[in-house]
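What follows is a set of structures to go through.
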Structure 1
Amino acid sequence: MHDRLKKPLAAALLAVMALVPAAHAEDQPDLGQVVATVNGTDITLGHIAVAKSTLPDQYRNLPAEVLFPGILDQLIQQTTLMQSMNGERPARVQLALDNEMRSLMAGEAVENVMANAVTPDLLEEAYEEVYGGDEETKEYNAAHILVETQEEAQAIKAELDDGADFAVLAKEKSTGPSGPRGGDLGWFGKGMMVPAFELAVLEMEEGAVSEPVETRFGWHVILLKEIRTKAAPVMEEVREELEQKIRTDAVTAHIEQLVTDADIDRTVGDEIDPTVLDQIDLTKTE
């Protein structure tokens, strides 16, 4: 059922959360303990721990007695190289540091919101919203063809009306990740698709092909293959899913509120040509 239509955490939030370290135990070792000094610059246990946390899984899971000296050697080498710059900090390095700090602090803010987002009342509300308290819920088996423009979608709809095979057209023309599967999205329930797509599906009958539907991903032509009823799951079966939804909604609302309240001045307005990015050579900055 994986497709760009499904509602995961925003890509930006996923990128931020990847930088947030896991919660620490109260009795952890002293992160400030100095493990090496290079020309007066301290390297601490915390530096090693953070360096380890950024390693790929296949390296991070190596024995500590292998990782510790390896990471320490790397940090010592990096420190000597940094010192060889004699305090010089190229503009591209400062810009990268600014972005890294911004991303790390944003991650901390997101973590704080998510840590306090779930309450029993909100969990119950989320369950009622998704499953409606009904004994049975409907699930839908659909496929779609995703294109960039309304004109393309209308042309595809016309081909389908003339008898073209949906799966063949999806493989040929869909820009979505489900295209190679003939546009197949598998089974999904209420709340699993973006609103405009879901609304279109809810109004369709089995075997029907929709008129072009616009979402933030582009234009869709949808084939509703089948509808089935499924008993609503008990709370414990969907607790993790609902908790994630609550956290996601809380973070989204928090960010929207912060942006609304912020004093934002986009000083360049429409005066800057976005293609200027293609002209920037960071290797030439000082």
Structure 2
Amino acid sequence: MLAAGADVNERESEFRRTPLIATAFKDRWEAALLLLEKGAQVEAREDSLGCTALMIAAQYNSIGVAQVLLEARANPDVGNEQHGQTALMWCCQYDHAEMASLLLTRGANVSMQRRDTVTPLMITAKNNAYSVAALLLDNGADPNAAGNGQFTALMICGMVDSLEVAQLLLRHGANKAATNRDGKTALILCIENASYRVAQLLLEAGADPNAVCQDNGHSAATLAALKGHLDLLRLLIEFSANRLHRCADGRGLVELASASESQTTVQYVRHLLLLEQSQQQQEIVQQNSAVTAANNKAAA
């Protein structure tokens, strides 16, 4: 067809893909090379998401086609028309480490943001893409970069329980005390989203179990009670969460657990408060005994 003078940039009717874009789906690198030699447009986009051939290659892990495109000076930092998502970001979504490494060696920007301010590292957090996250951090990605709402990659790990990426972020200095625009830490976001594994990781790394949300005064423990997350509430108590804290509307653990309609959580909270009262009474008895002993000694 090419020898007969066919248009190398002619588009098919459904998604308006060029022949070059089509080669990226199945890593047909020899065909891609031939098309480029015949004048195929390296940055042409298809119509569904506005992706270039390089972006499609990143999605489908078509290493050979990606190499050919990069040799033809395809721009690794061009984003798709829908969200501004680059080829490197597609690697982050699918944890395509070899492809990500290729793009990074060709100058892909580890700090590039989509139009919604999401970075490649944040995408790895959402998808627990450990291999690509490690590459990004080794190539200078900021573990504490924040996007819209002041969400960091570690906070996103807390929302979706991405344990391996969270471990990696902490090793690279991610701030476990950082708060988003609502004053919520990564730990509080774990509680909201029932992310037990990352919550345990954060607590073991020294996260404050008593940090309080700015907007409603909730602590991690009061949120766990409200949502009926008994396993998380037990974990927080194990790490010395304040069982007497009340949120901004005055409700404590018992009232919040009752609102959750989880009877096991209500029973556990009531047991906790009984223990608290018993401990307080013991402390009073011990203090009174100490005072009596001191008075008797003084009188003698």
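Structure data summary
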| read-out | value |
| --- | --- |
| Per Kirkwood radius over Cα pairs in Å, the highest-valued of structures 1, 2 | 1 |
| Structure (1, 2) behind the derived value 18.9 of mean count of other Cβ atoms within 10 Å over residues 102-109 | 2 |
| Origin of the value 8, where relative contact order in percent (Cα under 8 Å, 6 or more apart) was derived from one of 1, 2 | 2 |
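No value in this document is a laboratory result; all are computed from the given coordinates. For clarity, every value in this text was computed on a predicted model and none was experimentally measured. Cβ atoms are built from the backbone, for glycine too; each structure is taken alone.
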